[in-house]
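FYI, it's all coordinate maths here, none of it is from the lab. Bear in mind that the values here come from a model prediction, so they are computed numbers and not experimental data. Cβ atoms are built from the backbone, for glycine too; each structure is taken alone.
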Structure I
């Protein structure tokens with residue numbers, strides 16, 4: 001169970017700043033109890049008083065924030081076929097430096113370039129780096145910190161975390177990239193106002209993360225949300241396709257009639273070119289099918305769309321609502337991720353920050 005100090009710090013991490021009174025109200029603690037916690041954390045250099053809030057009639061409240069420069073964290077994203085994306089964040093989760101570096105999708109090159117990327121970000125840090133989070137397009141065994149499934153990258157059971165840690169002299173924490181992206185959306189992005197949402201990302205593969213009651217749904221083996229083999233109707237309605245195939249770039253581009261890449265497909269759809277309209281119409285149908293299934297099963301308040309869906313934008317998200325077949329009809333917000341292409345790396349760095357907060361307050 002999380003300590004009161006940990007709960008307080010995570011609340012501040014998500015909200016940015018709070019008064020002692022707001023913390024007491026949110027944590028269901030007395031003002032003296034919260035003040036005692038706050039005073040101790042300030043003495044440790046973990047919190048600081050950052051100014052005054054808006055008065056509700058009396059003395060303006062003093063706002064508290066995390067001390068951003070007490071440590072730094074690094075997040076890297078291994079989810080693109082030729083690019084590694086990395087970010088350096090401060091202790092408040094704010095990105096400070098971002099980098100990209102190429103790779104050729106061989107294990108040795110991914111490891112070498114990941115170590116180089118981490119080294120560059122570490123050199124740019126103004127505070128000690130507490131660790132590296134690696135967002136992986138695959139399934140992670142958290143007990144062993146090992147990659148146990150990875151369809152598109154040669155990383156399965158290769159001790160990637162251990163080898164990267166040896167090369168960088170930093171602890172390395174692995175996590176599925178859809179889950180890291182969803183973590184960032186929960187703390188800082190599109191899902192910041194709800195405790196119940198589902199994050200869906202479509203790129204080379206499909207990734208899903210489920211939050212219920214403000215907690216990530218892990219499942220028995222840590223694989224909850226793996227829906228890549230869920231079948232949806234094919235374009236002609238005569239057969240079924242795994243959703244990962246139906247949403248793949250290759251399939252959609254072929255169905256559109258040969259647009260050269262996914263970004264141009266999105267632009268062609270916005271220009272209402274017939275082939276692109278047909279392909280994206282099918283993507284919308286398949287996405288609505290999945291959202292309907294997940295909504296009927298889990299009853300979320302919000303769906304956050306990441307990955308390729310970002311290129312399609314809010315018009316695509318709005319159009320999904322008319323295609324849903326949820327009975328009984330219930331309010332459901334469908335929004336686009338706010339993190340951009342660096343979202344998985346941001347979430348990986350954030351996971352390291354949360355782990356470090358846990359250690360600070362243990």
Structure II
């Protein structure tokens with residue numbers, strides 16, 4: 001297992017270096033001054049020019065410059081915004097919690113709903129229920145995110161006016177910032193209107209969260225359905241049944257935990273599409289996260305902001321993918337056996 005973890009760490013390091021190499025090469029190829037594209041300073045004076053040149057080793061060629069670029073980015077120096085002049089790292093810290101909150105809640109809710117539905121499709125002897133569940137998941141997987149989001153806004157946000165169609169919370173509430181996660185900050189605040197602010201924050205979350213969760217929900221339902229059915233057909237389940245183990249214990253204590261390993265692996269492979277859907281949802285619902293911030297930077301030609309956002313999102317996806325892979329290997333005894341058998 002230790003060798004496997006070391007290989008995963010090496011994979012993460014190599015992938016990170018390749019990602020930095022691609023972003024650095026694209027940055028050098030962008031129109032405009034390389035000094036400004038790397039640092040974000042549009043018109044540097046002599047002192048700033050010397051400092052930037054020393055930081056990124058501009059006089060030593062692209063290879064040494066790449067090493068300096070990686071060193072600066074790993075230290076948290078993403079430059080400053082070409083438009084506002086604010087450090088990119090500070091802007092990322094402001095918008096990243098909103099994206100994390102939306103993504104984590106959406107995937108968490110998809111797991112809470114998708115696993116029972118997948119179990120229902122597996123355990124039900126009614127073929128109509130099974131076909132209905134599989135058909136609905138296929139439809140949900142095929143629906144364009146932007147179309148579903150616009151439909152939610154028009155129907156529930158405008159026509160019926162049941163839920164807010166934009167923003168993260170009503171501007172009348174001034175929430176003290178502790179963690180950047182709005183729900184956590186509201187919970188930690190001692191304001192007399194905390195309950196009203198919490199209800200308003202959840203109301204703003206319902207529509208974007210219901211759109212983001214569609215993709216992971218359909219994946220979780222389908223993989224749970226097939227993985228659990230395969231697990232229940234294995235010999236160890238039949239042996240436990242012959243010993244008189246109850247059906248509930250068989251499913252909840254044996255089959256379901258083993259069936260979750262493939263769910264995590266497939267979900268890890270879909271982190272990229274899920275991140276893309278989050279970006280679209282943030283645009284549609286004016287959600288102040290990394291996606292909306294990145295698109296705004298693209299429209300304004302803010303190259304340093306684009307670099308920082310792309311690197312942050314990509315590294316986060318790579319890290320989560322490898323983390324899910326490690327969890328899958330930990331949960332799956334067969335994978336562990338294969339790893340231990342390797343030389």
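Figures for the structure shown
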read-out: Origin of the value 0.25, where FRET efficiency 1/(1 + (r/R0)^6) of positions 153 and 297 (r between Cβ atoms, R0 = 25 Å, to 0.05) was derived from one of I, II; value: I
read-out: Per distance in nm of label points 7 Å out along Cα→Cβ at positions 105 and 209, the highest-valued of structures I, II; value: I
read-out: If relative contact order in percent (Cα under 8 Å, 6 or more apart) is computed and equals 18, the structure in I, II; value: I
read-out: Origin of the derived value 82, 62, 40 (Cα extents along the principal axes in Å; candidates I, II); value: II
read-out: With log10 I(q)/I(0) by the Debye sum over Cα atoms at q = 0.12, 0.16, 0.21, 0.22 Å⁻¹, for residues 113-232 alone derived as -0.63, -0.86, -1.04, -1.09, matching label from I, II; value: II
read-out: Highest-scoring label, criterion being distance in nm of label points 7 Å out along Cα→Cβ at positions 81 and 257, among I, II; value: II
read-out: Per distance in nm of label points 7 Å out along Cα→Cβ at positions 73 and 201, the highest-valued of structures I, II; value: II
read-out: For FRET efficiency 1/(1 + (r/R0)^6) of positions 193 and 225 (r between Cβ atoms, R0 = 25 Å, to 0.05) computed as 0.05, the structure of I, II it came from; value: II
read-out: Computed -24000 for helix-only ellipticity at 222 nm (-39500 (n - 2.57) for each DSSP H run of 4 or more, over all residues; to 500) - originating structure among I, II; value: II
